[in-house]
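What follows is a set of structures to go through.
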Structure P
Amino acid sequence: MEKIVIFAGTTEGRTLSEALGRAGIAHTVCVATDYGEEVLKEEPCPLAEVRKGRMTAEQMGPFLTEGGFTTVVDATHPYAQIVTANIKAAANAAGVRYLRLLREMDGAEKDGAQMPQMRYFENTKECAEGLRASEGNILLTTGSKELSVFAETEGLRERLIARVLPGTESIGLCEKSGIPGKRIIAMQGPFSEEMNLALIRQFDVKILVTKMSGRTGGYGEKLSAAAKSGIPVWIIGRPAEENGLSFREILRELGIVCEDAECAGAKTECGTEEADRSPETAENVPAAPGVRFRITLAGIGMGDPGSMTVACAEAIRGADILFGASRMIAPYTPRLEKQPYYLAKDILPYLKEKQDSGALCGDISAVVLFSGDSGFFSGCEKMYHALRDAAENGELNADVRILPGISSISTLAARTGVPYGNAAVLSLHGKKNWEEELLAAIRRRRYAFMLTSGREDLAAIGNLLKDNGFENASVTYGYAMGSAEETLRTIGVRECIEGETEDAPGQGLYTCLIDNPDAGGEENRGNTAALPLTHGLPDDAFVRGKVPMTKEEVRENVISKLRLTEGSVVYDVGAGTGSIAIEIARRAAAQEYSRGGDGSRMTKVYAIEQNPDGIALIHENAARLGARGLTVVEGKAPDALADLPAPTHVFIGGSSGGLKEILRLIYGKNPSARVVLTAVTLETVAEMSEVAGAFPHTEEEFVTISAARSRKAGRYHLMTAENPVWICAFTLCPEAEE
């Protein structure tokens, strides 16, 4: 039985170990440092035995012999020429097969790629001497081993930014070379173009120094970042060409067959290639394992590299498959492919097809990009539940995680110094009839953050503020937040209405902050900003005219007797001024707003009234009191109810003699509806009792309310009685089957 040892000093060595593990092949991995061991243990392979520590040429021979190894794979760094020579010599002396894994070096020179100004040097010392005549900060991406050559060169140490591995050995070498902590970047690479760009900007880098580290070493990403930053790249030339095998060829030598020509990171389209193997060979080759998708839903921030988290950048860098809107995925190159999909209806079938076809094997990293923050009005929520449900149902072999991003709301809060923890936060983007939702928010809270769809929304916001007496408010808008085109400006209500939004286009996502100093103040019209969230508005909050209105004490009881539930459909028949309907609609809107809902589960309220004066008053009161979700229906019941959705709860305060016909229509729409009736005359009470008995029902209640209000008489207060009101409440029920 073959026994394999990998000398792993590179990404290729680690991914080769992963490929062997997936194929069921036990092996040993040799690493030189604590950090190398730590990286391997991040995703431990149960079939891999890790040996840590440097070995001299004299130690390697006995190690190979005593370990009984039959094959050595040299996956050390291309520049570790002495180590490679020692491994090869030890393998030859021990009679062990030696395989050299070559790093792919085509990571940058692509047709049409933007290339920076480049200078080449034979060795590190020559490069360091050349840097003496340069100016500005230098980003060293050559590791820690030869850092001392640069640090000891006159005039360089204070200008060096050293990017090294996050191991104690590397950091110790930096300290030994006199590099202060603020100029040490200790992170595991390779790095994306976005990360390189961010570091170049952060440290004001003027020259980037690198070796030809190849594709997996992030060589191409360094060059493209330097080109976009307009800085030169100084390159320490690659060692002399060496003989060896590609990743695909190494896998074949070890008995693992792969169809993909590049086989990047062993995470490629693997198969069995039965036609290429003899029967004797085929039975000895392990079957390719199935695929498991490691799916990441990532919020990429506002689009610029500076607003992307490190975790998100690393997820993109390690992606095998990348999904997202075309503009989002355009800058990136995943290992396998990218698709312009961002909806579950497109991504799920694609992944299922890949899974069921057997075209992929092993762990496949799939990353779906979303703009802004994944938890803030993002399509991420629906995607997460769709993917998770598919995994739980066994349709997709996958696990799913979410990486949050930085939203334009949090950025605007930072720009303005206004925290959003106690502010109203909502989205108007792409919505219709959002005015009532916004009005309810700005009446109660001084600050409101929101996403809008363009300059027209700003004008509508200005008109809403003006019409409701909030002319002291200001609006701060941000356009293209976080980008070089960012526009940030604070304007007044008049400027909003007149469209005085300088340097901002008409369309596109705006992020806005309303500062309303009059929120909650008693000086507001009708004192509505300070009104309670629960039902129980004072009677003088409503404009009455000459239209009858259900008084405050009765409203309280009627609404309680209705026993409303979330998502109800409510009729207020004979609505008058709309007091009952408006109380219910306001409470429903407040509940939906407090839980951050999108309105899909909010109670729907219909105010039915035939009197034109009443219709006008309902509209006026609804607008003033923020009755979001209220629909006014003009007409006489029961005809006006015919085209409405089936009710769950019905209040009938006025029927114009048609009570029985109204209940018959309601019973036909929903024979389980909850009904509340009121009456003030004995004749109506008699009719109410008779009609209620004509329909099957349960939970019947009859209540009489007698109230008296105080009035001033000189130095005294007298109680004046209101007319008593009878309330009949019951729940309809279907007729029992015979």
Structure Q
Amino acid sequence: MVRRRWWVIGTWIIVLAVLGTMAKAETNVFRDVFTVPNTNSQAATDLLAQRFPAQQDPTATIVVSVDTGTLTTPQRTAAITKAIAAVAKLPGVAGVTDPLSGPTKRVSADGRIAVATVRYTGPISAVPKNAFTSLESTMATVKTTGMTADLGGQVVDIQNSQASSADISEAIGLLAAIMILLFVFGSIAAAFMPIGVAIFGVGMATAILTLLASKLTIGTVSPALGSMIGLGVGIDYSLLIVSRYLQNRSEGMDHEAGVGNAVGTAGMASLFAGCCVAMALAGLALAGIPYVRTLGLSAGLFVVVMVIAALTLLPAVLGVLGPRIEAHHRDVEAAEEAGGMWYRFAHLVADHAVLCLVSALVILSILASPLIDLKLGFADDGDAPTSLTQRRAYDLVTQGFGTGANGPLLVAMALPNPTPQNEAASLAAVEKLAGALGTAPNVASVTPPIPSPTDNAAIILVTPKSAPNAASTQALVKTLRSSTIPAATNGTVLADQVFVGGQTATLIDVDHRIGERLLLCIGAVILAAFLLLMMVFRSVLVPLTAAVLNMFSIGAAYGVIVVVFQWGWGRSLIGIDQPVPIVAFIPLMMFAILFGLSMDYEVFLLSRVREEYLRSGDSREAVAIGVAKTARVITAAALIMIAVFLSFVLSPEPTLKMMGIGMAAAVLVDATVVRLLLVPASMELLGNATWWLPKWLDRILPHLNVEGSPAHTAPAVKGSARMSVQGVGVESDRTEADSTTHDAVEV
């Protein structure tokens, strides 16, 4: 990469330009489609897609309101009618309901609020890019008569949310990262190098994701989530490699060899850490929910691109700027030398290992304790900031028609082919069902049956008395499916042909599926990480303690989001007006991301510790030197991650706020309490047994090397012999604590 640096840099620029141009032509490609295979709500969705496709078209909601008087004055009625007619002529609009008259009339009892539904020609990707702004400007004409118009619905949620959270979060996160890197390196060029590589990687991954979203269904939160994770890991990996390069140069390596060794050691650790993150994210596929799976794979795409950028683009840029950054690099290595601050700190922890271990566990237990009050649910427009039009529309609908009107249940039914005999039987069965639905507990209203154009399907909208994400609404869905509908359709043509769907029912099924699969996903990710770490560090206890300690830091993060979002502590500081349920897939996403990111710091620290242990055979000294040589980089990397994650609190999306707060808390705990206290203390108490691996297991496990194989060093472990010939080492280690023989070939 260094020798062909201009070719590498040029290739990245050309590929990014081509992909970026192609992606720019794609609009409205990200969409939230919650499908849960083998569920009642999915059966409703599939039925409507086959027999009543118009019900699947994307929609927007117009809520017209007035503070004084009513909407039924001649002047106001005329203004609404004129605006609705103009909306019907907008590009992409298939139709719009009349809120003031006819069968679609929807005016509140006090005459102050009216609701119209705009239906677009599907799919959502075909909706014009400026659909939201066109609606907003068209309905603004009603303001001349003292009315206001707020907008909600799927189209508005997608386009307005994407516009609101555009680039400000990333910009603030990058600014904070630059300040931290300037402090670490003392050089503008060195500080901007990891930032530039990360920006290139995020741009490339975003373009690829956009092109994929034009062919696949990918959620609207995916680009922002991917950018959040991509910036964090991208800057971290580049920071690690640049820091190792500067260390190599200070030890006397020439420029090209310094870059090569940095990539062969720190780059190898970054590659392995990135694989751990991507593997954990891929484990989300076990949830059995396509939306969650694509979120995980989308975030994994950013991680993969960042690893590739760190191993190709960064060395090429170092080839150009390396001599300049080292010329301006101030001496910040003193704390990493034996006897320095971090070295002394590590020995202090070792001297008080039991106290540090107990204190750290108490702190983590306190932070994780709110987890027992965790309540999973889903966020809706009622949880958005009041500055957004969809939140105001939600509140107005609640005020005029009840909170359940924001999330009606869609009861879909398959009807037999229309014949005179079938029509009579179908009509009787549908009427009986509608009557039963109207008398079910917690039901506010039921619409008349709406038949499909070919009369082979019908829907009934059931409005609950409670909010979409309320526990009583979940209970209503369960009651309708388990008792009300079966009792009303038994022995009729509708038996086993009626399903409860719609967005509210689908999200309830998502919650239930995640609850079923949560332990499976967590167990699979932990097992895979355990095996990988065991192969890398040739130890049983290292991956075991890593898994346990990572669970502590993740549990602490869960506790923090419960305190902030459920209990409401400090919520006004992050733009939340009321308690918000923990979005069902957030704990699963956080676990996958945080477990992978925790592996980053685990690999960075333990690879150095193992390197020193193989050199000296002294476990305590290896831990002290390993901490001394990585603490500054890990601390800086953690601060950057925290800054990037916290910047997403500025997003109007409650989901991104949760992810940002939770992951920032986890990284803070992981890089301080876990890495600087628990890991050194536990390794001190375990001693040389830390590196114990049964002989039979050592023979069958593949050998992975993330420390690299610098030919200029020759480890001298106590009681071991090692040959090193032209960069190829064959070692046989026999420690005092373990007579197991290890035969490893490193290239």
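All of the numbers you see were taken from the coordinates with simple rules; none came from a lab. Everything numeric here is computed off the predicted structure, so don't read it as measured data. Cβ atoms are built from the backbone, for glycine too; each structure is taken alone.
Quick check for you: by distance in nm of label points 7 Å out along Cα→Cβ at positions 352 and 640, which of P, Q is greatest?
Looking at the calculated values, the largest one is P.
With distance in nm of label points 7 Å out along Cα→Cβ at positions 488 and 624 as the yardstick, tell me which of P, Q scores highest.
Q
If you rank structures P, Q by FRET efficiency 1/(1 + (r/R0)^6) of positions 24 and 680 (r between Cβ atoms, R0 = 41 Å, to 0.05), which sits at the top with the largest value?
Result for FRET efficiency 1/(1 + (r/R0)^6) of positions 24 and 680 (r between Cβ atoms, R0 = 41 Å, to 0.05) over P, Q: largest is Q.
When helix-only ellipticity at 222 nm (-39500 (n - 2.57) for each DSSP H run of 4 or more, over all residues; to 500) is computed for each of P, Q, which one produces -19000?
Details: P: -9500; Q: -19000.
Considering all the candidates, the number was obtained from Q.
Given that relative contact order in percent (Cα under 8 Å, 6 or more apart), derived from a single structure, equals 7, which label among P, Q identifies that structure?
P
Work out which structure the value 28.5 belongs to, where Kirkwood radius over Cα pairs in Å was derived from one of P, Q. Don't skip to the end; give the middle numbers.
Values: P: 31.8; Q: 28.5.
Comparing all candidates, it corresponds to Q.
Which structure, out of P, Q, was distance in nm of label points 7 Å out along Cα→Cβ at positions 320 and 656 derived from, given a value of 7.0?
P
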